[in-house]
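These notes open a run of structures that come right after.
Bear in mind these aren't lab numbers, they're just calculated from the coordinates by the rules spelled out. The model shown is predicted, which means the values in this text are computed figures rather than measured ones. Cβ atoms are built from the backbone, for glycine too; each structure is taken alone.
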Structure P
Amino acid sequence: EFSISLPERVEGLRGLCVLVPCSFEIEEQYDEYLQGNPAGIWLKDGTNHNYDKVFNSGEPTENTIKRKITGDLLIKNCTTIFYNIRRKDSGVYYFRLEAAGPLIITYTSSSVSVRVGASSIRPSITLYKEDQEKLEDQKQVLEGTSVRLMCSARSPCPFNPPTFTWNFLPEGGRQEQNHSSSFSSSQLNFKATYLHHGRDFTCTVTYQLQKFNKSEQSSFTLHVLYGPRNTSVSASPSASVLLGSSVSLSCSSDGNPAVLNYTWYRENGEQIGTGNHLTINTTDSPHSALYYCRAQNQHGDHNSSIHLDVLYGPRNTSVSASPSASVLLGSSVSLSCSSDGNPAVLNYTWYRENGEQIGTGNHLTINTTDSPHSALYYCRAQNQHGDHNSSIHLDV
């Protein structure tokens with residue numbers, strides 16, 4: 001029986017070509033008439049072959065529009081390309097076959113609506129996950145996932161497909177382009193990292209028209225889920241604090257979703273607080289130590305540390321004598337002074353009990369030549385945060 005297969009609608013871009021897939025059937029008894037030199041004819045907005053004819057493959061010089069039947073009419077393929085289409089080429093088209101003998105028919109049962117647009121066709125961007133063909137409804141993926149961003153656009157002219165450009169090619173990623181009879185696409189394949197979070201991937205499709213190029217673009221914002229990173233700890237007013245004062249520690253970390261769980265530890269593993277702020281009151285020197293902050297979300301955790309240096313003046317000052325604090329007249333004795341301080345004590349001064357300064361440094365040698373040397377000797381230890389004294393009685 002006589003029938004024809006046509007798309008209901010095709011859309012083209014002004015200045016480009018457009019492909020109209022077409023195939024037909026005839027009654028078997030007419031097959032022999034098809035073997036001659038059949039002509040394919042297109043009628044526009046009507047079925048009267050005398051008034052509505054715009055293209056005849058058998059009489060190319062009389063055609064009002066530029067077309068070419070690329071299919072083989074001998075095997076019932078009437079696929080046609082419309083070249084350099086214009087706005088006025090929009091309309092409803094019917095196919096007519098004229099062959100030898102009685103084989104002349106206009107297929108009125110089906111038609112194709114050709115619509116010519118003035119602007120280019122905006123592309124669409126779709127996100128796919130690793131090894132999945134199913135479209136992801138959401139725009140977020142877990143860090144480390146292999147993803148594919150597919151940019152697709154109509155390609156009405158198979159002989160002049162559009163070109164694609166991306167604003168960003170991830171490190172280690174690759175780009176692939178594919179073209180079919182009606183669609184073209186470009187895809188980015190890469191492994192998602194935290195660096196891609198919030199990044200706009202913009203795909204630009206460019207159509208090469210007769211006299212100029214026409215471009216359209218679409219953007220896709222990728223959201224990457226990742227564990228904490230770039231964790232840091234700061235101290236206010238400073239990581240160096242005077243004994244007896246308080247210091248505020250703050251912890252910050254980057255993660256998606258945002259880090260809300262912060263835990264504080266001493267270097268011995270003792271948990272001492274939670275939250276992104278911790279206040280420490282310095283009451284004794286052992287607070288000079290490492291403090292750790294652990295940042296955590298549902299995708300991982302990350303640590304950072306800070307060394308808190310508690311400053312204090314000299315303490316635990318003591319004086320010793322060698323060989324002994326009891327020494328024979330005429331012999332010598334060596335006095336040594338030590339003290340604990342932060343920063344370390346470097347300034348030591350020696351005095352007799354009457355206040356007379358007799359030396360500096362943490363060592364002092366005394367030569368006993370007469371008995372008056374039996375007396376108290378004082379050592380004064382000093383740093384920028386204070387001083388502290390200690391004494392020894394030398395018995396000559």
Structure Q
Amino acid sequence: MATYRYKALTSEGRSMEGVVQAETEFEAVGMIKQSYAVVEEIREISEGKPWNRDITVSRIKEKPLAIACSQIAIALQQGLPLVRSLSLVAKQTEDKNLRKILSEVSSEVTEGSTLTRSFELKGVRRLPSTFIETIRAGEEAGDLAMAFQKLQIYYEKAAKVRNKASSAMVYPILLIVASLLVILVIMAVAVPMFSSAFASMGVELPLATRMLISLSGVLQKRWLLILLVLLAAAIGRRLYVNTASGKLRSSRTKLTLPIVGKTAVMKSASQFANTMATMLGAGLPVNRALAATAKAMDNYYLSREVAKVVLEVEEGKSVAEGLNKSGFFPDLLLEMTSVGEETGSLENTLSILGTFYDGEVETSSAKALSLLEPLIISVLAVFVIFILLSVYLPMFSMYGSF
């Protein structure tokens with residue numbers, strides 16, 4: 001029997017934490033739901049260690065999931081039995097974790113277990129909730145091929161959106177790192193050389209030059225201390241972000257950052273629309289679709305907000321009303337979601353919105369890049385000009401004294 005640490009919401013929307021013992025994560029969730037309305041987060045914790053450290057398990061990425069789902073869907077559509085389809089795809093899968101899960105699930109199904117139950121048991125914390133819930137809906141409807149096909153489309157889109165958002169930040173990060181390296185080389189090598197030359201001249205140095213020499217001296221003499229302080233700050237921030245309040249605050253801050261904040265909002269809107277459309281298309285009711293979507297979202301703050309919408313919907317309110325309370329979802333998404341609910345075409349509406357916001361992620365990423373590049377170059381230019389003035393002003397003073 002395993003021990004699970006969980007975070008859940010009461011029917012009043014209050015966040016609670018606790019631990020529960022169960023055979024599987026699925027059973028643990030069922031036990032928690034007897035006392036709480038929504039399970040926000042659940043993790044297995046290790047036994048036999050005094051600090052009960054969480055077991056860290058890496059999630060399987062979208063790309064290998066998309067490929068595997070596509071292959072299973074094709075095999076099932078061609079009339080291959082489920083067990084053989086799983087075994088065949090497992091042999092071809094490059095991701096070792098996914099290969100292990102598919103092989104074990106194939107064995108479980110052979111022994112009489114349901115596919116959903118097998119994936120829940122063997123894919124604990126490796127497979128996302130969207131995968132489990134879609135398979136469950138497909139199994140209940142008797143159309144697993146369609147379920148795997150929907151998952152293939154969903155994970156392909158998710159991988160593309162994630163790659164676009166990530167690749168847009170590669171160049172600015174490289175530019176910042178290169179700029180810092182150039183500045184460090186100047187401060188550690190060039191400035192000390194000029195400092196020795198100025199000392200031999202015996203001229204009075206301007207304030208800018210004295211500041212530059214002092215800063216260079218601090219970097220040379222206290223570099224280890226500075227490095228330790230920066231390292232301690234980075235570790236401290238990491239520990240804080242891993243707390244509930246820190247994770248909530250940092251994820252909310254990401255949505256309000258200048259320049260890159262809009263990209264984060266567009267990415268979250270894309271995730272919500274695409275995931276909800278996939279869950280509804282698989283046959284899940286709105287409340288279950290919202291619960292699965294909340295777990296799938298990368299932004300912790302918005303994930304909590306979507307989890308709260310489950311309670312709103314179960315009380316008879318609309319999805320759009322609940323989403324509006326977060327204050328971050330775009331107006332277009334709220335308005336179109338409301339229209340989709342009123343016309344009974346929520347799945348189709350969200351699918352269209354998902355495609356639209358996929359494009360918005362790319363557009364906002366390109367715009368952020370176009371703003372960040374000149375900003376970084378401008379900051380570097382200001383520092384370079386400061387260094388040049390600090391070096392040349394004493395020379396001008398020396399020449400003027402003759």
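Taking distance in nm of label points 7 Å out along Cα→Cβ at positions 41 and 89 for each of P, Q, which is largest? Mind dumping the intermediate values first?
Details: P: 2.1; Q: 3.0.
Sorting by distance in nm of label points 7 Å out along Cα→Cβ at positions 41 and 89 in descending order puts Q first.
Of structures P, Q, which gives 26, 15, 12 when semi-axes √(5λ) of the Cα gyration tensor in Å, for residues 233-336 alone is computed from the coordinates? Could the numbers behind the result be given before it?
Values: P: 47, 13, 9; Q: 26, 15, 12.
It was calculated from structure Q.
Can you spot which of P, Q the value 152, 39, 29 was calculated from, given it is Cα extents along the principal axes in Å? Mind dumping the intermediate values first?
Details: P: 152, 39, 29; Q: 96, 53, 47.
Of the structures listed, the value fits P.
Kindly point out which one of P, Q the value 1.9 was derived from, the read-out being distance in nm of label points 7 Å out along Cα→Cβ at positions 17 and 129.
On the way: P: 4.3; Q: 1.9.
It was calculated from structure Q.
By the measure distance in nm of label points 7 Å out along Cα→Cβ at positions 177 and 305, tell me the structure among P, Q with the highest figure. Could the numbers behind the result be given before it?
Details: P: 5.4; Q: 3.2.
When distance in nm of label points 7 Å out along Cα→Cβ at positions 177 and 305 is calculated for P, Q, structure P comes out on top.
When Kirkwood radius over Cα pairs in Å, for residues 161-248 alone is calculated for each of the structures P, Q, which structure yields the highest value?
On the way: P: 17.3; Q: 16.5.
Max of Kirkwood radius over Cα pairs in Å, for residues 161-248 alone: P.
Assign the value 10, calculated as relative contact order in percent (Cα under 8 Å, 6 or more apart), to the correct structure from P, Q. All intermediate terms of the calculation are to be shown ahead of the outcome.
Details: P: 10; Q: 16.
So the calculation was done on P.
For distance in nm of label points 7 Å out along Cα→Cβ at positions 25 and 313, which of P, Q scores largest? Intermediate results must be reported in sequence, preceding the final value.
On the way: P: 10.9; Q: 2.1.
Largest one: structure P.
Assign the value 0, calculated as helix-only ellipticity at 222 nm (-39500 (n - 2.57) for each DSSP H run of 4 or more, over all residues; to 500), to the correct structure from P, Q.
This value belongs to structure P.
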